[in-house]
Structure 1
Amino acid sequence: MLCYSTASLPDSFSSTDIAEALLPTPFRGVELVVTPAWLRRAGDASYWHGFRHDLEARGLRVRNVQLGHPHLLGPVAHSPGMSATDPAGRRLRVEAALAAAGIAERLGSGYVTVTTGLPERAGDFGLQESLFRESLAEIVARRPRSVRVAIEQEPEHVIRSAEQVLGLCRAFDGEVFSNYDVGHGAVLGEDPAAAVRLLGKYLSNLHLEDIKGTTHKHLLFGEGDIDFRALFRALREIGYAGDLTPDLYPYKDEPARALRESAEFLAAHAVIPAPASAGAGSG
């Protein structure tokens, strides 16, 4: 399904605002990126029932609940993480992920997506990978059964490559999947087309944005170097049937432009039907 991330919409948007922004577009899926305010309401079942109703009444569905908000747990970006060496900080992130999984269950979303956290001290990298795996195992064990876990790799984080994510997906086969961010892979120097072939059956969602060189700055499509033709060819080859989600948070204050250009780009690559030209069918 074609989805759009709430990270790419103004922070002030309500469920009604989200619906009104997406309805003129082909995007019918929503990726809900949990904000601190939404996390505080995680246990408010009536709020999430109303949120879900507002979207579904307009033909929209939440497909993924994502924990990538950089300041979800405090002023230091992406901290504490699921790989933090401080047990108390790691506990905060695990409980936040479980709260987000509860939101996902209430919204009818099949996935909650986690990120791992930043490397800390030199020499701790292997330890942090192990700590992340422990956190992941707890989330898998305690999550609602209707919600599966996906990992988004970040080029600056402990889990940053497709190979690392693949190892975790295999270790938790059928429970853990890949929310592969195409731009993040490009920043790391990966070939996104090769990465999706590698991840194959474990792909649940792809974040789409363009990237220039290896600078981690999300760009509108066509402003960077990613070979999307090769990427979409690879997706067709593996029979990909998961979600596609533009991740354009730098343009959250220009939602109409980013939505329009995303739809035009996806239509140009035959991912969605091209809009009918003016006057088509007349004469």
Structure 2
Amino acid sequence: MSDHPILITGATGKTGAEAARDLLEQGLPVRALVHRQDDRSTRLATLGAEIATGDLLDIDAVRRALEGVRRAYFVYPIEPGLIEATTTFAQAGAEAGLEVVVNMSQISARRTSHSDAARQHWLAERVLDWSPAGAVHLRPTFFAEWLPINWRFTDGTGVLRLPFAEGRHAPIAATDQARVIAAILANPDEHIGHTYPLYGPVEMNHHEIAEVMSGVLGVPVRYDPISTDAYAEILRDVGRSEHLIQHLSAVAIDYREGIFAGTDDTIERITGKPPQTVEQYVTTNRNLFPTTR
């Protein structure tokens, strides 16, 4: 299948862009599906990717992007439309002869989830299971990238205000997930039909995460546990959608109940390299944690 391009959807996103780079570095042909051409898609083109434009809800655009493709990575943001996009992708893939799809799901995906998005991810998995292509589902815990998104620096102190009480998880960096995606797409046979939870290497609560961040950044960092209602208002104040707010409010309860907890050796076993610790992630991405105002 090395003569066929590998399609990466969400190719300018956190996991898609890194997976595309990893595959290109292996000498494999990549077709990157993007909403529009911009500086990010230009960088991928410079690395050797073929750029396709289109929306995952547009079946004709998806079908064109899948022409000649046998392996693909599918990812959709936490926005309305996941089931339609997945069905569109599955149908276009069936028409194009797609053989393998690596699907980005989430660890909270299950039939009984109180999160609309998590329940839709579970349904999307089932749609891809029914499709002719062999599916591999990835279910990551919370990304390490949630740390800079929720970082605040006030009065000389870094603060993480989150509704997770004393729950625990092992943060996983997008680059480590991308290595898994690329490794499976490069050699998919043994992975087809599997669902892989993805974790970072060390399970911690947010007080422990804050302590590690403080050591790296050289400033006090504290975790401020807040209610789900308070967090929902923070999200509304910065213009987040009600779909995302409902999801994050529901999975905050899941988090407290241990749904996001755990760690294993899956990433190292698949890629040959262990995932980053929080200390390594913050050190590498120190610029994302400003300590001045």
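When FRET efficiency 1/(1 + (r/R0)^6) of positions 40 and 192 (r between Cβ atoms, R0 = 30 Å, to 0.05) is computed for each of 1, 2, the one that comes out at 0.50 is 2. Out of 1, 2, which one gives 1.5 for distance in nm of label points 7 Å out along Cα→Cβ at positions 96 and 120 as computed from the coordinates? Source structure for this number: 1. Highest-scoring entry among 1, 2, by Rg/Rh (Cα atoms, Kirkwood Rh), for residues 104-167 alone, is 2. Taking distance in nm of label points 7 Å out along Cα→Cβ at positions 16 and 56 as the criterion, the largest value within structures 1, 2 is that of 1. In this comparison of 1, 2, the computed figure 7, 30, 37, 21, 4, 1, 0, 0 for P(r) over Cα pairs in 10 Å bins from 0, in percent is attributed to 1.
Structures 1, 2 were shown, and distance in nm of label points 7 Å out along Cα→Cβ at positions 176 and 208 at 1.3 was computed from 2.
Computed from the coordinates by the stated procedures, all read-outs in this text should not be read as laboratory data. Everything quoted here is computed from the prediction, not taken from an experiment. Cβ atoms are built from the backbone, for glycine too; each structure is taken alone.
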